[in-house]
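Only the coordinates and a few stated rules stand behind these numbers; no lab work does. As the structure is a prediction and not an experimental result, all values here were calculated from the model. Cβ atoms are built from the backbone, for glycine too; each structure is taken alone.
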Structure 1
Amino acid sequence: MKGPDLADVSVDAAPTPATARRPIYFGWWLVGAAFTAQLISVGAQNYVFGTFQTPMTDELGWSRSEFVLARTIGMGLFAFTGLFIGSYVDRHGGRRLMRAGIAILAAAMLGQSYVQELWQWWALNGVLLTTGAAMTGNLVVNVTVAKWFVEKRGRAVGISAMGVSAAGILITPLASLLIDDVGWREAWRWLALGAVLVIVPISFLMRRAPEDHGLHPDGKSADEVARGGGARAAADFASSLTRGQAVRTRSFYFIVLAFGLGGLSIGTVLINGIPFMEDAGYSRTTGALMITIASIPSMVTKPIWGYFIDRLDARRMSVAGFILTAIALVTVVVSARNGADLVLFAGFFILGVGWGGFIPLQEVIWASFFGRRYLGAVRSAGMPFALGLSAGAPVLTALYFDQVGNYDGAFLAVAAFALVAVVLISFAAPPQRPDAGDHPNGVAGPLSAGVASDIATARVIDHPRERRPSTST
């Protein structure tokens with residue numbers, strides 16, 4: 001099977017009068033692939049987790065904490081596998097990586113249908129499934145999308161990230177229906193088959209960077225680039241920082257900690273939201289409804305966040321997102337304890353709006369601060385820190401419940417961490433980059449001398465076995 005011919009979906013020349021409109025830029029096909037990949041990978045890794053929890057623990061006699069430990073193991077593992085994945089995507093793209101990943105992911109899900117011992121669950125879900133999901137999901141596709149878009153990066157990442165929230169709306173109820181109809185073991189097998197049937201075809205769409213195919217970021221034509229329309233994207237590429245340069249900047253650690261602390265609410269609420277609601281006197285069904293109420297605005301608002309990210313300062317928008325998260329968590333805790341149902345619904349809705357900006361804001365800030373050329377390596381370098389925080393949150397929340405008997409203090413602590421994230425991201429100034437301009441998100445401005453020649457030779461440096469593409473039009 002062969003991927004689509006890029007000549008059929010994108011052009012480098014301005015449209016002629018005989019052409020009604022320019023063919024679709026191939027980057028938008030990648031956005032669709034990224035949406036689908038995240039739908040499957042995040043769905044298999046996170047959103048179905050709670051659905052299988054009760055039937056598996058009841059049959060196998062495990063405690064809830066033993067079951068959840070698989071996710072803690074998985075997040076810890078992903079923090080370090082990302083170091084390899086990010087660098088690989090920078091050099092080779094995500095196509096082969098995604099195919100290998102879906103094989104591992106499907107094998108893990110199939111293996112989970114036969115699990116009998118706790119160690120098998122930890123190995124299959126915590127290690128194998130996490131590895132496969134990492135090779136098909138967020139890091140692979142978001143780094144790729146960020147390479148294909150600069151001026152429209154916020155919108156592109158916002159649309160592709162909708163797949164994450166869609167997993168909660170589509171994959172979770174599908175898993176629940178399968179468990180009810182055929183049992184949890186058979187459900188894992190059907191999900192494994194479905195993942196293969198979806199991911200393998202879209203892997204053929206994956207391409208490393210537009211320059212590899214004689215194209216330009218954001219779908220700019222050759223004429224537009226000649227008139228200076230691609231200057232921002234070219235300078236962004238040429239002034240990119242390597243992993244070694246990035247980790248020596250103060251901003252790198254401010255960003256890692258800000259989004260690490262600001263994102264704690266996502267895992268905490270997805271794993272503990274339903275038990276929290278039950279502890280407050282609500283039914284499990286109502287608790288599941290609250291997760292849905294948060295998931296829908298999280299999905300719908302992602303492209304809206306992306307639209308404004310392309311026009312405003314992403315750091316200030318991050319401040320707004322973290323404040324929304326903090327306010328929402330406090331609202332949820334207070335209203336749940338006082339039986340204020342409408343306020344509780346509003347709290348979960350606002351929480352979803354805050355979540356909607358998390359991925360677009362994070363991806364745009366990383367790419368605009370450090371450039372797109374080595375983005376995979378730079379992003380993966382921050383993962384051990386950020387995911388280390390995420391891995392500890394579910395365990396600490398469970399320990400708090402064991403000691404106190406409710407989740408209130410843990411949820412309020414997560415809200416406080418979101419406010420700490422406000423301070424951290426406010427101090428994250430764009431690092432000094434060669435040829436960087438004064439764009440509010442730190443993206444380079446007009447080209448300076450020498451940048452054009454850097455761009456011309458960059459593909460040969462990144463892909464020494466490939467010939468330099470023709471510069472003729």
Structure 2
Amino acid sequence: MRAVHPSRGQRVTVISATPRRLGASFLAALALAGSAAAAAEETATGGRFNRTTYDTPGWATGIRGGTGGRIIRVTTLAAAGPGSYREAIEADGPRIVVFEVGGVIDMAGRNLTIKHPFLTVAGQTAPSPGITIIRAQTNIATHDVIIQHMMIRPGEWGRPKKGGGDQDGIGTVGGAHHVIVDHCSLSWATDENLSASGPRFAGAGPEEWRRNTSYAVTFSYNLIYEGLAESVHVKGEHSKGSLIHDNATGILLHANIYASNRERNALFKGGVQAAMINNLIYNPGKRAVHYNLVAHEWDGHPHLAGRVTLVGNAFRHGPDTLSATPLFALGGHGDVLLYLQDNLAVDDLGRPVAQTGIYSAGPARILKDELPYLPPEIRIHPAVFVESELPLAAGARPWDRDPIDYKILSDIAEGRGKIIDSENQNASGYPRYRATRRPFDPDQWNFADMSPREGWASLFRERKFIRSP
């Protein structure tokens with residue numbers, strides 16, 4: 001079993017450069033991205049943030065995905081059956097899933113579970129408009145899984161409020177480990193949009209608890225937005241970004257964008273060891289990042305202090321954000337070791353807000369961590385560049401933007417947007433693309449990392465116009 005180093009500490013090196021101004025210039029860049037062949041190489045690989053693939057595996061070092069396995073072609077948008085996405089990800093053995101179709105796969109409420117290890121899902125291989133999965137959550141219940149450039153939009157689809165059947169977008173479950181979810185777009189979940197979960201106390205003590213829940217998981221360059229609030233969840237309000245469940249270890253949230261989720265942007269539960277680096281958080285309701293060890297959930301077990309590192313993140317209030325909301329808040333009854341460096345936190349007018357706060361009358365304390373909890377070889381950019389530059393990089397297929405993603409990025413740039421209760425409250429709703437087809441050509445791809453042999457820049461050379469959903 002590959003090791004995760006829960007006690008690793010190291011000094012932070014922040015790479016400096018020159019900032020750009022946010023606003024009209026950002027919107028113009030977003031609209032024109034990929035339009036000029038001469039600028040394609042810079043568009044794909046230049047600048048501070050990676051528009052195509054992950055920069056670091058984080059603690060998932062040594063992850064294989066489906067490298068060396070068979071190529072499975074998805075040839076239909078049907079929810080199941082021969083040539084389907086479900087058949088491909090549920091197959092056994094090392095495998096790389098590629099797409100000869102583009103469009104929407106409607107799972108009609110039947111969830112997807114990845115049970116067998118050594119899988120790469122290469123959404124970048126699909127013809128325009130890429131692949132959108134609706135009305136399902138994806139569970140990752142194994143190891144060595146890489147998912148890239150997919151759009152996951154569960155939704156409520158007209159079901160009764162508080163009727164149950166809530167769904168995450170993507171979640172690791174059980175003892176899942178060595179997982180990367182990269183450059184995906186996740187919205188309209190009725191539980192969390194993107195989470196790392198599992199049992200709280202499987203085993204004889206803390207070491208076994210950590211080994212038997214999610215660990216060595218990296219979420220990078222994802223768009224995580226508009227979790228549905230008053231929807232089907234039996235608890236009622238449940239607009240949530242990411243839950244990192246109790247005792248999960250080696251969890252890296254790198255260069256993601258959280259927008260218009262009421263809470264959990266992200267929530268770290270008791271005993272978690274995790275890092276948030278270069279994320280953008282916009283328009284939460286009452287909580288941005290928070291930590292909470294819930295006493296009754298830990299009844300009969302000794303409380304473990306969590307360890308959370310926040311470096312180079314940017315947080316901005318939006319129309320739905322309560323005025324006193326800090327970047328990081330502590331609740332519950334367990335202490336957390338917190339390392340903060342170079343984080344920006346401002347209200348909707350750009351005025352500084354608190355970096356930390358407490359929303360509990362319990363005994364929990366924020367303790368200063370003297371060294372950051374970080375994976376090896378991670379490049380950290382100054383927080384001043386995050387809001388202006390990360391939106392050009394995060395989310396599925398930046399060379400071929402989904403109009404739903406385009407709209408949330410525009411809302412962030414203009415200080416708009418809102419927390420919603422149904423996908424129907426988004427101006428687009430579920431996409432209704434016509435199916436497209438293109439044969440998969442293995443000679444055009446590097447199977448070691450599923451990058452184009454002509455370089456990632458080749459994907460940006462042909463301008464993609466914003467489509468109607």
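Some notes on this structure:
- When helix-only ellipticity at 222 nm (-39500 (n - 2.57) for each DSSP H run of 4 or more, over all residues; to 500) is computed for each of 1, 2, the one that comes out at -2000 is 2.
- For relative contact order in percent (Cα under 8 Å, 6 or more apart) computed as 18, the structure of 1, 2 it came from: 2
- Distance in nm of label points 7 Å out along Cα→Cβ at positions 77 and 389 derived as 2.4 - corresponding label from 1, 2: 1
- Looking at FRET efficiency 1/(1 + (r/R0)^6) of positions 253 and 405 (r between Cβ atoms, R0 = 35 Å, to 0.05) over structures 1, 2, structure 2 comes out largest.
- At a computed 1.9 (distance in nm of label points 7 Å out along Cα→Cβ at positions 301 and 397), which of 1, 2: 1
- Winner on mean count of other Cβ atoms within 10 Å over residues 141-148 once structures 1, 2 are ranked, highest first: 1
- With mean count of other Cβ atoms within 10 Å over residues 133-140 derived as 27.0, matching label from 1, 2: 1
- For distance in nm of label points 7 Å out along Cα→Cβ at positions 333 and 429 computed as 4.7, the structure of 1, 2 it came from: 2
- When volume of the Cα convex hull per residue in Å³ is computed for each of 1, 2, the largest belongs to: 1
- When distance in nm of label points 7 Å out along Cα→Cβ at positions 197 and 293 is computed for each of 1, 2, the largest belongs to: 1
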